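Take a look at the structures below.
What follows draws every value from the coordinates through simple rules; no lab data is involved. Predicted, not measured: the structure shown is a model, and the values here were computed from it. Cβ atoms are built from the backbone, for glycine too; each structure is taken alone.
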Structure 1
Amino acid sequence: MKFKNRDEAALLLAEKLNGYKDGNAVVLAIPRGGVPLGYVIAKQLDLPLEIVLSKKIGHPNHKEYAIGAVTLKSRILSEAAKDVSKNYIESETEKIRENLRKRHHEFCGDKKELNLQGKILIVVDDGIATGNTILSTVEMLHDQKPDKIVIAVPVSPPSAIINLQASPFVDEVICLFTPFDFRAVGQFYEDFGEVNDEQVKQFLELAN
């Protein structure tokens with residue numbers, strides 16, 4: 001199975017999400033690739049579109065190795081963080097937040113973040129590779145006391161879906177295709193062009 005492009009994948013996902021149409025839900029797209037899908041889904045379901053910005057905290061000795069993750073409002077730390085100095089963690093958190101604030105302003109201007117308490121959150125991306133990033137994002141979203149968290153993606157390896165379904169923070173997972181021969185998300189799209197910051201801004205302006 002291959003999707004023609006992100007638009008086609010989004011329309012197919014919107015059909016599966018039709019039960020949330022015009023309800024108490026918010027589409028939360030993960031930049032950048034999730035935003036074109038989020039835009040189409042939000043339009044199809046008459047729902048607001050927001051972005052969810054998060055970034056991992058890298059280990060001081062190995063920046064690629066995540067010891068936690070940060071959003072504008074919350075932070076989670078893994079077991080790997082217990083041997084890392086609190087000063088480093090606080091300093092990295094503030095640096096990351098500063099960067100996320102800039103990105104939020106760049107994408108959304110002065111628009112205030114939506115209050116997510118009591119809402120159904122539909123978290124959208126163009127595909128999942130390991131699921132680790134989306135899991136940490138969802139855990140942080142859970143801190144904002146939503147009514148329900150739904151993950152909606154076109155494609156993912158089966159192992160990532162099993163991990164998401166096992167998460168206490170995820171209420172529902174919708175995935176159109178779970179191939180065993182998964183190597184990369186782009187493998188399942190005919191057109192998987194890069195989404196740039198300018199396009200993200202345009203989608204968000206059009207949606208609101």
Structure 2
Amino acid sequence: MAEPLLVFGTGTLAEVAAYYLAHDGGFEVVGHTDLPEFLAADTAARLGRPVVPWSEAVMRFPPERYVAFVAIGYRKTNAVRRQRFDEVAAAGYRLATYVSPRAVNHAEAVGANCFILEQNVLQPFTRIGDNVTMWSGNHLGHHSVIEDNCFITSQVVISGKCRIGANSFLGVNACLRDGVTIGEKSVVGAGSIVMKDCPARSVFAPSPTEPRVIPRDVI
């Protein structure tokens with residue numbers, strides 16, 4: 001029997017999370033909650049489920065009867081999602097985790113409120129902390145660790161024996177060589193190649209490819 005679940009979040013990421021959680025996560029998504037400033041008149045109609053302000057959620061969806069999932073993105077190096085995670089846990093909810101059945105999961109541990117989508121490869125002896133999002137198609141190499149509150153986008157390669165510090169963000173197609181440690185609250189931009197350890201709050205921002213305009217008589 002599917003567990004009844006409340007989603008904290010009403011944006012597009014929450015909409016995607018609710019789909020996966022209900023479709024093949026073993027949960028019945030019964031409603032959404034959020035802070036009042038993020039609720040609009042058409043939010044419930046758009047999501048197709050009841051929506052309540054966070055101040056009313058415990059009364060409408062009591063934590064002894066419902067589990068919860070915080071579906072928020074990476075704003076302020078994931079600090080907003082971390083804050084909501086702490087608030088939901090403090091209210092007494094057990095926080096669910098979703099690992100796609102189409103992921104290859106040999107991880108030793110996956111924490112609470114993780115969202116790990118299809119085609120992720122989690123090799124043996126890896127560990128993932130709480131509140132981690134891994135979008136589609138990433139590689140987590142053996143003996144690597146992703147600490148709490150990280151957001152890994154898509155097609156990221158994390159080689160063996162790496163450590164990703166808490167609250168970090170890794171952009172699309174980023175690549176880490178083996179044994180690299182990324183300090184907490186770091187941002188690794190799309191297409192970056194990280195070859196050595198970096199301290200907390202490091203930012204990798206490769207230059208974007210500039211377009212070339214080909215004359216009409218050539219093409």
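For mean count of other Cβ atoms within 10 Å over residues 108-115, the calculated result is 18.6, so let me know which of 1, 2 that is.
Derived from 2, not from the others.
Distance in nm of label points 7 Å out along Cα→Cβ at positions 12 and 188 computed as 0.8: which structure among 1, 2? Spell out each step's value before the answer.
Values: 1: 0.8; 2: 2.5.
Of the structures listed, the value fits 1.
With helix-only ellipticity at 222 nm (-39500 (n - 2.57) for each DSSP H run of 4 or more, over all residues; to 500) derived from the coordinates and found to be -5500, which of 1, 2 does the value describe? It would help to have the intermediate numbers written out before the result.
Working: 1: -11500; 2: -5500.
Considering all the candidates, the number was obtained from 2.
Ranked by distance in nm of label points 7 Å out along Cα→Cβ at positions 20 and 84, which of 1, 2 sits at the highest value? Display every interim value, and only then the final one.
Details: 1: 3.0; 2: 1.5.
Comparing 1, 2, the top value of distance in nm of label points 7 Å out along Cα→Cβ at positions 20 and 84 belongs to 1.
So relative contact order in percent (Cα under 8 Å, 6 or more apart), computed for just one structure, reads 11; which one of 1, 2 is that?
2
The value 11.3 for mean projected area of the Cα convex hull in nm² was derived from one model only; which of 1, 2 is it? Can you show the working numbers first?
Working: 1: 11.3; 2: 15.2.
That value comes from structure 1.
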